[in-house]
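Asker: Next up: some structures, all given as structure tokens.
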Structure P
Amino acid sequence: MNKAFKFRLYPNADQRTLLAKTFGCCRFIYNKMLGDKINHYEETKGNLKTTPAQYKAEFEWLKEVDSLALANEQLHLETAYKNFFRDKSIGFPKFKSKHRGNHSYTSNLVNGNIAIADGFLKLPKLGKVKIRQHREIPYEYKLKSVTVSLTPSGKYFASILYEYEVSVQPIKPVEVLGIDFSMPELYIDSNGIMPEYSRPYRQAQKKLAKEQRKLSRRKKGGVNYQKQKRVVARLHEHIANQRKDFLHKQSRQITNAFDAVCIEDLNMKGMAQALNFGKSVSDNGWGAFTQMLNYKLAEQGKRLMKIDKWFPSSKTCSSCGAVKAELPLSERIYRCDCGFVCDRDVNAAINIKNEGMRLLA
């Protein structure tokens, strides 16, 4: 199995200069290869095979940065091409911009060129970079690669990928939990419990709007514009960290308490667009929450069961099994002709649990 550890980097001035050059070279080689591929296809209708090495004669400054970082850009581009032709809905590969998104590059371990020890991370071309190591790496873990990134707020991070062997024995599900997605509380489970979700984006919305107004008044490209841009980025980063902290803690509590978790296989992007609930859906982070649940349960031999999104969990009576023809969103209490009365979302969570147990059997 693979596991990544993310640590903060503290490069000196020379190392920051070289990192900026590496980010730029990786972006350049990706865009250059993509542009050449597009031109070649328009002329011949064929696929052009490109490698970073063939560009180094023309652009000698490419030799100043880590060659493995450039090689990984080629692999990323080929993967993007394959994904597009496998599923056109993913979209055609796009050119990378220096003005948006995180800057990053990946380098692989070759002959001890990457190592972590004594509070430093050894990287190709950069040498030893100071690192904040907040946890020890088990000695049996084998280092594979490292991804260095720069966030919009100006922080450097290293995501170090390790490989390790583990024998996970599947656990027979005894304690099963059903979870129904809920807009205000993130979820409601089959026991009627809902987390106290702080909704960090909604809480910070006024402050964020104030800082964004300041940014809009700055002259684009100026020194004050860049400073204010980092202020807005740090605020967004703080909101994201609050959300991830909450989701990690909730997913860990559920994983430790239950052998299997059943959820609906929802299309959150489509839901956000169709119901015009984009901010609320994004603030909840349901997609990230299910990913965390999935890998944490798998590490312990437990299961995450996804129920078909067309399963009528809300319309079905969890007591007698009757299915209503219509159930408007405004009706928050489920009432059945059999006399069963329950909160709408709790009833749905119970149905999700029952359907999951049926599939597990």
Structure Q
Amino acid sequence: MFMNSRKRFLQTINNKIPDRPPVVATFTPQVAKKMSKYLGLSYEQPLDSMLSTRASHMDLLVELGNDAIVIATCAPDTFPTKTLDNGLIENEWGMIFKPLGLYNEFYVYPLAHAKTVDDISNYKFPDPLANGRWTAAEKNVVKYGKTHGIIADLETTLFETAWYLVGLEKFLMDLLMEAEYINPLLDKIQAIHTIYGKRLVELGADVLWCGDDFGTQQSQIMDMETFRKYFKPRINEMFSEYKKVNPEVKLAWHSCGAFRPFMPDFIELGLDIVNPIQPMAAGMEPEMLKQDFGNELIFFGGVCVQDLLPNKTPTEIQKEMKRRISILGENGGYIVAPAHNIQDDTSIENILAFFDAGKSPYNIIT
């Protein structure tokens, strides 16, 4: 039985079995450019957003086969991201980046000096309701809301935005030293991203995709005691606020790396969907994840961008993807997606193989 993209996506996130698992991919700008040229489509400029690679190029991705689109907040009209006279890039948070080709690298952390509560009180944070922040999201909801699933991206929810402001090494050390600025900083970020998330749910998000990377490829980036002290209570409060807007919205969490130790805590928090199931990270084998958490969580991701997509043949990609879909998608509960944005080291042929494999009906893959 054929379903349209929206019905397929909604069936999956509501723990029902559709005709096939929905597909949701995202591209780097370089990949979007070459795929647009290949398909003879106009290249869509990336959105001016902290989450640009997640929420850009939606027309192209729908053309290729995405069953859901991604929306996100954008920089406001009053403070667009700008290139400075020295070639560096500054965003509305005061973060400054050095462009290095595929990605921009952090160059200045605006709160690298932070020590006290006053350092946070005196810092000018973005206005979460500034004009222009929601324009692109509103436009895409109107365009695709009746035909496709709507995922609202709110990654870098707490931990990552904090270290983007302070610097990773300093922030981790200050967490352990219980620096006095830590709680005021996290409170401020929580307040802003609570407003962001509630507005995205109001716009019609079916899934609110939150996230912070709590894992490295081999282990956790912090101990569970630190997570439970600083982050779990705040995430609980944020999830509660989002559900007040729409009790039916599904909550997803993105964490690259070895995220398995955190999953029971997130289940306690009411998480519905876990992403990205990084295949080469420790403890992220699909068989054990499905066995241990498949009754509580929907899996979103799981297709390797480190080795499988860039280095294997289309035939090998399709074989491995069908194997993973048969495991993670058994009895439903799986959104087919790469474990990160598809990167520019992936050929056009392999990208097409990803979308072809992702569209396999359940009666073939299970």
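What follows draws every value from the coordinates through simple rules; no lab data is involved. The model shown is predicted, which means the values in this text are computed figures rather than measured ones. Cβ atoms are built from the backbone, for glycine too; each structure is taken alone.
Asker: When distance in nm of label points 7 Å out along Cα→Cβ at positions 20 and 308 is calculated, the result is 5.6; to which of the structures P, Q does this value belong?
Answerer: Considering all the candidates, the number was obtained from P.
Asker: One of P, Q was used to compute Kirkwood radius over Cα pairs in Å, for residues 36-211 alone, and the answer was 21.5. Which one was it?
Answerer: Of the structures listed, the value fits P.
Asker: If Cα extents along the principal axes in Å, for residues 12-107 alone is computed to be 45, 30, 22, which of P, Q is the source?
Answerer: The structure behind it is P.
Asker: P(r) over Cα pairs in 10 Å bins from 0, in percent, for residues 180-235 alone was computed and gave 22, 31, 19, 17, 9, 2; which structure, P, Q, did it come from?
Answerer: Corresponding structure: P.
Asker: Computing percent of Cα pairs over 24 Å apart, for residues 156-259 alone for each of P, Q, which one ends up highest?
Answerer: For this comparison of percent of Cα pairs over 24 Å apart, for residues 156-259 alone, the top structure is P.
Asker: From P, Q, which structure was Cα extents along the principal axes in Å = 79, 55, 51 calculated on?
Answerer: Answer by label: P.
Asker: Right, another one. Taking -11500 as the value of helix-only ellipticity at 222 nm (-39500 (n - 2.57) for each DSSP H run of 4 or more, over all residues; to 500) derived from one of the structures shown (P, Q), identify that structure.
Answerer: It must be structure Q, since only it matches.
Asker: Okay, moving on. Out of P, Q, which has the highest value for distance in nm of label points 7 Å out along Cα→Cβ at positions 124 and 332?
Answerer: Top value of distance in nm of label points 7 Å out along Cα→Cβ at positions 124 and 332, among P, Q, belongs to structure P.
Asker: State the single structure among P, Q that was used to calculate FRET efficiency 1/(1 + (r/R0)^6) of positions 100 and 204 (r between Cβ atoms, R0 = 41 Å, to 0.05), giving 0.65.
Answerer: Q
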